[in-house]
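A.B. asks: Structures for review follow.
Bear in mind these aren't lab numbers, they're just calculated from the coordinates by the rules spelled out. Bear in mind that the values here come from a model prediction, so they are computed numbers and not experimental data. Cβ atoms are built from the backbone, for glycine too; each structure is taken alone.
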Structure 1
Amino acid sequence: MEYCGIDLHVSYSQICILDEEGEVMETSRVRTSRPALTKFFSRRDQMKIVIEAGGSSPWVSRFLEELGHEVVVCSPRRVRLIAESTLKNDKVDAEVLARLLRMDPAFLKPIHHRSEKAQLMRSKLLVRRSLVEARTKWINTVRGLLRAFGYRVAGKVPHTFAERVDRMRLPDELRRVIEPLLEQLDLVSGEIARRDEELADMAREIPAVERLQQIPGVGPITSLYFVLSIEDPHRFRRSRDVAAFFGLRPSMRESGGVSRYGRITKEGDSEMRRLLVQAAHAMMITRADSALKQWAKEVEGRRGKMKRSVAVARKLAVLMHHLWVTGEDFEAFPKSKAA
């Protein structure tokens, strides 16, 4: 078996291949493109390949697996000796990756990349978020401009903001100033509405998504993103591991029998973590009562709202995975302690 380390970059990538004895067999620099990778890897016997997780790693790992190789995608946090080395260049980095793979693949904490279909569906959610952020920025800009001239726009519904401004009696000169933003707001609000309809159709096609929406505060966007981020729920041995996967577990340093817990690790998908915290806030303002909500109020009384939101987000991640795997319905007040 040969071991290959690839220091992946957007334009060109550095490759280092080791033999069974750990001797360097070959080093090469190839273009990071499908034709170049096909030319280099297609005619070789099956080898173990390691790459660091990054922007290009999803398609590169899938492509190399299609060529018949075994690919390990490692977390950059597991190879700090590369980032903090005093001798760092692409050739050295590729060789270090190959040697770590030969030594112990488990040390690299392999990352599971989503399928191309799941990644495409998840991209639609990210596009919607960018549209919403752009609309929010433009609305705040218009509000600020009007406030400087003594005008205030009533209401908080974003998709009707342009209509409310149109009904205001504004000076012609001021209206001409904000008109370009109002036109863009109309366009982006319409696009967001179309995206919402498309995502709603996607959610109805996935049974797990509808089940997760039984939890107060968890809407279609959060549940759909959760399912697409995990894709295969059975790759986690315990539901509690999902909270750590999304960076919601506290960091820990233990030495000499003394354990210190710090802030959450914030590893994994930051967008999923944001949606879970958002769902935790939504749960607290819903009218529906539950054992989880009562527990959250106790946490808030002891540690404040910020700590409460993170704690509830962690609980939600565990609960959503549990319902997904078991197929159970959400119970506001479970009858048994185990439930």
Structure 2
Amino acid sequence: MPVTIEDVARELGLSASTVSKALNDYRDIPAETKARVSEAARRLGYHPSAAARSLRLHRTDRIGVINTATSYSVDYFTELLRGVTAGAEGADYNLVLYTNIHTQPDRLRRVCRSREVDGIVLMSADETPETLDALIEEDLPFITLGRCEQRPAASFIAADGEEAGLLATRHLLELGHRRVGMVSSTLDPQTCAQRVAGYRRALDEAGIEFDSSLVAEAPYTPGGGAQAMDAILAREPRVSAVVTISNTLAVEALQSLASRGLRVPHDVAVVTFDDTWLALVTTPPLTSVRTPLFDMGRRSVELLLAAIADRSLPPPRVVCPVSLVARGSTLGAQS
């Protein structure tokens, strides 16, 4: 049978209440008593009941994660989730993963009202407006991870999307490219819009007029990146460089270029975003704007737990810096 707090109390000749206070580090219990209780609990193999502790503290020690990762964004979400997991484990919290709840506002409201989790990390790129409505109205602490939110009541931690688009495009312009295309996407309209804004800003800084024929929106389905790259090349065969909105689309753009006999970067240079492992396994490796995905995931938990502990805190709204990592897809040997 499991060792109980009463067993520890009998072993030491103390009351169960004193043992409980000692294990929970109450100030009115002498340090010597706390040490005796701790040693006896270890020796007897006593482990406090997590359920009882949760009832006493009015919390579950669980964080919900709404994650809708698909095979076409798994590298991005995996890195974010690694950070979330590290943050939760460091705080002795468990994670509860929800994969479809963002499309079921009524079910999400039930989760909020039952308080089966203490808060939620929202890392979905395609939730409905009702998702945020439910979280805000039900007053459950939450933070959106990876995307800026416009609603003042919504917390978020995200990378600077416009700066990312600016760095990617500016890098190509500094290498002498003037016909720079962009493969955008339908997956996350807000993030894409920010990166396109950075792309346009870099062109404007260089005195180059924006040309809509150089921009193609790729559906986030198999082959979408190649389809968009094909569309750009069909409209403007002179394109010498392209910015792709994600690693998956970049890989498919590389396939499109290879099918036409175009070499990277000799004929067309390619830049992508986020700098996950996928950027390192292509030939050539992809120049990428690095987003601190792991750190963002870990930090999201820290911010969420602070909000759980103190509900009077204003919603955190954190924008993380980005940096460019140049590799062979733009800096390969020219010939």
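A.B. asks: Supply the structure label, taken from 1, 2, corresponding to mean count of other Cβ atoms within 10 Å over residues 131-138 with the calculated value 15.1. Mind showing how you got there, number by number?
C.D. replies: On the way: 1: 15.1; 2: 18.8.
Matching structure: 1.
A.B. asks: Match the computed value 18 of relative contact order in percent (Cα under 8 Å, 6 or more apart) to one of the structures 1, 2, and report its label.
C.D. replies: Numbers: 1: 12; 2: 18.
It traces back to 2.
A.B. asks: Quick check for you: by distance in nm of label points 7 Å out along Cα→Cβ at positions 115 and 315, which of 1, 2 is greatest?
C.D. replies: Answer by largest value of distance in nm of label points 7 Å out along Cα→Cβ at positions 115 and 315: 1.
A.B. asks: Matching task: -17500 is the computed value of helix-only ellipticity at 222 nm (-39500 (n - 2.57) for each DSSP H run of 4 or more, over all residues; to 500). Pick the structure from 1, 2.
C.D. replies: Going through each structure in turn, the value belongs to 1.
A.B. asks: Between 1, 2, which one scores greatest on FRET efficiency 1/(1 + (r/R0)^6) of positions 107 and 219 (r between Cβ atoms, R0 = 35 Å, to 0.05)?
C.D. replies: 2
A.B. asks: Comparing distance in nm of label points 7 Å out along Cα→Cβ at positions 179 and 299 across 1, 2, which structure shows the greatest value? List each step's numbers first, then the result.
C.D. replies: Values: 1: 5.2; 2: 4.0.
Top value of distance in nm of label points 7 Å out along Cα→Cβ at positions 179 and 299, among 1, 2, belongs to structure 1.
A.B. asks: Thinking of 1, 2, which structure, once Rg and Dmax of the Cα atoms in Å is computed, gives back 25.7, 86?
C.D. replies: So the calculation was done on 2.
A.B. asks: Right, next: Kindly point out which one of 1, 2 the value 64 was derived from, the read-out being percent of Cα pairs over 12 Å apart, for residues 211-250 alone.
C.D. replies: Only one of 1, 2 returns 64 for percent of Cα pairs over 12 Å apart, for residues 211-250 alone, namely 1.
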